[in-house]
Structures are given as structure tokens and as C-alpha cells.
Structure 1
Amino acid sequence: MFDNCTSPVLASTLDGYITHLGHRAFHIKDVPGLPGGRNAKDVDWINHLRSSPEVWIFVTGDSRVLKNPAERAALRSAGLHGFVLAPAYQKSPSHLIASTIVLKWPELEQFTKLVAAPSMFEIPIGKNTKLKQIKW
């Protein structure tokens, strides 16, 4: 799930790539059954993903979600894997961000299998860079 701090283009691009792998990618505005859709507060979408029978990860462009005590507590209790786009993405065009996420998808997927949830990683910009675990 891509939150409001990301472009819907990122979700649709990744969805096109991972559907054949049996996965789906949604922008917050398209998350099935999410009350409020794009207008859902962070705590609301976090709780929605927690109560869903599917396994979810989320991608955000704003690390402030880790600084708000209520959101941070909700994330920890939800047991989600989260990925934060590095600040350098703020100045990058959507097509480069989308291509980087598609390129790094196998690594993201591997981390969600190897690291127990809840977890948070930063997705650095650049092809040859590694995900960086965020201590929170």
C-alpha cells in the first residue's frame, strides 16, 4: 500500500509488475474497503491493514509517520513492514522513482520474509544501494 505521501503512479506501476507474482499494489485511494479512502487518517489505514486477512506492507514518502506517538504505536501493534522513500526522492521524477521501486522489489520482498514485523526500512535512491533498516 502506498500512502498519500506517494504518487498513485507508483502503485499502479508496481502493481503491473507484481500481479504476475500473485501480489497487488494499491495507492491509499484504491485500498479495498478502506473507510475514507484517500482521506483516511494514518491511524485509520494502519488499523485497516492490521485487521485485514491479507499480508500488507506500506510505502511512504514521509518518515514523520514514525515520529507521531499514536501512529508509531499503531504501526508497532499492527505488525507491518514499512518502507520509507529516502529524502532524495522528493526531487526525483515519478518515472525514476517507479523504476527504482520495481528494481528493488525483490529486495523488499526478501526483507519482509527474513525480518520479523514490525520493521521499517529506508529505500535509498540509486541502483546499487542497499535498503537501510530504520531503528524506531
Structure 2
Amino acid sequence: MDIKLSQTFIAVDDHDKALAFYRDALGLEVRNDVGFEGMRWVTVGAPSQPDVDIVLEPPIGDPNASPADKEAAAELLAKGLLRGVIFGTGDCDATFERIRAAGGEVLQEPVDQPYGVRDCAFRDPSGNMVRFSQPRRQ
């Protein structure tokens, strides 16, 4: 059986702010931008991985969701509890400096982890944790 990742989803509360982070700061390309029933889904991805899409979606993709459900999702999103993503990079320190210079909210500066990677972390404008890791140099 041959399976591989095709799409993953990240909830965002403001697509324009999310694009400023994912497109402008991280350098991902916009592949699709779709509106439906007052909601928006934007697909981005790394140019080096044309077959892997990241969909920036509303916290709740149901226009009929109750106000209580919408509020609960917004609270979880603001706390960074809905999703996270880890990107691989060839140079964690350079990636960190580029994103920090672009205004990224730093959660963790680059550090060697005991599980064999050097990584750093940022919070996107919606509150999601976004990590960048590279195999630790021997």
C-alpha cells in the first residue's frame, strides 16, 4: 500500500493575517482561495512540495454551528489548542532569524532537542504553534 500526505488543515480566525504569516513570512505559495457561505478556505504549500497542501480553514466550517460552538472553537484556537504543524528546514537558525525579522511571535528560540533535532517555534496570528526542525548535526 502506497500512502502519503496530501492535505492538512490549520484553523485560522483571520485569513488575511494568516496569509501575511504563511505566505509572506514563511514563503509558502497560495494555491487556492475559496469562499463559501460567508467562510473562506485558502490553500498554501511549499514550492518544493507541490503535492502537499495546507488548508487554512475557519475554526468551524459549518455555517449552521451554534454561537456556543463557535465561541468554544474561538477560545481553543486563541489558546493554540486546535492544531500545530512542524516544518522541516535545512537551517533552523537561519529560518528562525528570517521569521523573527518578519515579525513572527517567538515561542522558542532554536535549541538542540534530546530526540535528535534542532528546532524552534512560533505562534501564528491565530494562536497555532508552528515549529521548524532540522536533524541535529553530529
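Once distance in nm of label points 7 Å out along Cα→Cβ at positions 12 and 44 is computed for every structure in 1, 2, the highest value turns out to be that of 1.
Which structure, out of 1, 2, was volume of the Cα convex hull per residue in Å³ derived from, given a value of 140? Traced to structure 2. A value of 2.9 was derived for distance in nm of label points 7 Å out along Cα→Cβ at positions 36 and 100; which structure in 1, 2 was it taken from? Source structure for this number: 1.
When distance in nm of label points 7 Å out along Cα→Cβ at positions 4 and 116 is computed across structures 1, 2, the figure 3.4 traces back to 1.
Computing Rg/Rh (Cα atoms, Kirkwood Rh), for residues 20-83 alone across structures 1, 2 gives 1.03 for structure 2.
Of structures 1, 2, which gives -5500 when helix-only ellipticity at 222 nm (-39500 (n - 2.57) for each DSSP H run of 4 or more, over all residues; to 500) is computed from the coordinates? Source structure: 2.
Read-outs: derived from the displayed coordinates by stated rules, not from any lab. Only a predicted model underlies this, so the values are computations on that prediction, with no experimental measurement involved. Cβ atoms are built from the backbone, for glycine too; each structure is taken alone.
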